[in-house]
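Multiple structures are listed underneath, in structure tokens.
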Structure I
Amino acid sequence: MKRFYKQVEVGEQDGGYVILLDGRTVKTPERRLALMPGQDLADTLAQEWRDQGEEIIPAEMPMNKYLYTAIDRVATQRLALIEELVNYGGSDQVCYRAEHPVELVQRQEDIWGPIVDWMGERMGIFLKVTSGIVPVEQDPQEMDKLKNKLAIVNEFQMASLYNMTTVMGSVSLALALFHDRLKLDQAWAASQLDEEYQIEQWGQDAEAEQRRANMREELGNAARFLSLVR
């Protein structure tokens, strides 16, 4: 899409902030008002609009994408998204440990073990851990606790938390990042523990490397958006 505006401004409306392109208020792809809760977020999104050249490239506007997701998807499909995250809790990768080799088993215990402990001690959600390929069924009461924790997250923060979970394959790691138990690099490394071990043993091809780079970038965008909506 060609750039159709010259001036980008931040305005106040309905108790929040909006972006004005040549005086016209930005709307989401679903034609909803792109209303933001804070000026830091609005200033960041406005800069993404200013940074566009002759062509508007959505991939270069990740914070705008997260805002639209929060308004168009999370706010309208909240219960379904929470159920998806609860399902991640039921099959969380940090609960599935290798039986061998010893080095991998120990690495999982050292890195994932403290997160499982934290989920119980800090979040009050006690997860079962298993070894091998045999699935473990989490206690329904614990999954209800997880659902209750997720229910109090607002739609803007949920947009970040949801993508953190899907990128890392773990709602436990996502919550640890969300609550500052882990820093971004720590959370990413923990989510890639098994794959990193395989790379150490067998190497990595270019396609897999690019896929991981894209995932890491997406996780960084989710964390950045979260920092802007707190």
Structure II
Amino acid sequence: MERVIIISDEPEIRNHLAKRVTAILGDQTQIRLQTGKDASLQTRDADLILIHTRMSRASSLEVAKRMKKENPAALLIFFSENQEDVDFILGSEFDSFLWLNDTEDRLPAMLQTFSERYAARLQHFVRVKRRNRRQLLPKCRILYVERDYRKIIFHMDDGEQVSVYSTMDEVLKDLDDSYLRIHNSYVVQEKAIRELHRDFLKLKDGSLIPVSRTYAAKAKERIFPPMKA
């Protein structure tokens, strides 16, 4: 894990945790310290987010919800001076709870475990660089990928379009077998296909994607596999 955000309204707590995390993960780790008020800023490139359960200017649960929406790949840890606060966060989406009195003993093992878990989680995302920041796109939400000259456009299932400078060959390295190339300029998620016509596909969101003759036969075989005798 290379990028960590620590959120607390208490400067002493933020600084203490930052020193502990740096000592464990190394000086190369980028750590940003934020208050509850500015916690929603610049979270898309974070690997690990630590959130204080007790903040005076924001709800820790609301902050966590916003951050998970912005960056579903990030690991999320709530921390508190009081073990009883674990009851407060039950039912929310988080990866672990840290009692601050345990940081000396428990934090090293926790970060080691989370580093391994994060590496496994990254397999479900495509890494892109956008506006000089890294962003992780969930593979399951990418309906199709379009090449437009030097740009690559990821079309997401909620209508968002993420445009980056890259090549289709680079994108294909990150995608898995659930994606199908049907044109030099298009790759589609197989589950998103609703109709296959002679020279185009219709996706579940209504998009019409051209199919070139080069890829037509392979696309038809993938979508309608031959029946076994």
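Values in this text are rule-based calculations from the coordinates and carry no lab data. Since the structure is predicted, the reported quantities are computational estimates derived from the model, not experimental observations. Cβ atoms are built from the backbone, for glycine too; each structure is taken alone.
Among the shown structures I, II, from which was the value -17500 of helix-only ellipticity at 222 nm (-39500 (n - 2.57) for each DSSP H run of 4 or more, over all residues; to 500) calculated? This figure was derived from I. For distance in nm of label points 7 Å out along Cα→Cβ at positions 65 and 209, the calculated result is 2.3, so let me know which of I, II that is. Checking each candidate, the match is I.
A value of 0.9 was derived for distance in nm of label points 7 Å out along Cα→Cβ at positions 153 and 185; which structure in I, II was it taken from? Label of the originating structure: II. Given a value of 19 for relative contact order in percent (Cα under 8 Å, 6 or more apart), calculated from one of I, II, which structure does it belong to? Of the structures listed, the value fits I. Kindly point out which one of I, II the value 1.09 was derived from, the read-out being Rg/Rh (Cα atoms, Kirkwood Rh). Considering all the candidates, the number was obtained from II.
Determine which structure produced the value 5.2 for distance in nm of label points 7 Å out along Cα→Cβ at positions 49 and 201, calculated from the coordinates; the candidates are I, II. The structure behind it is I.
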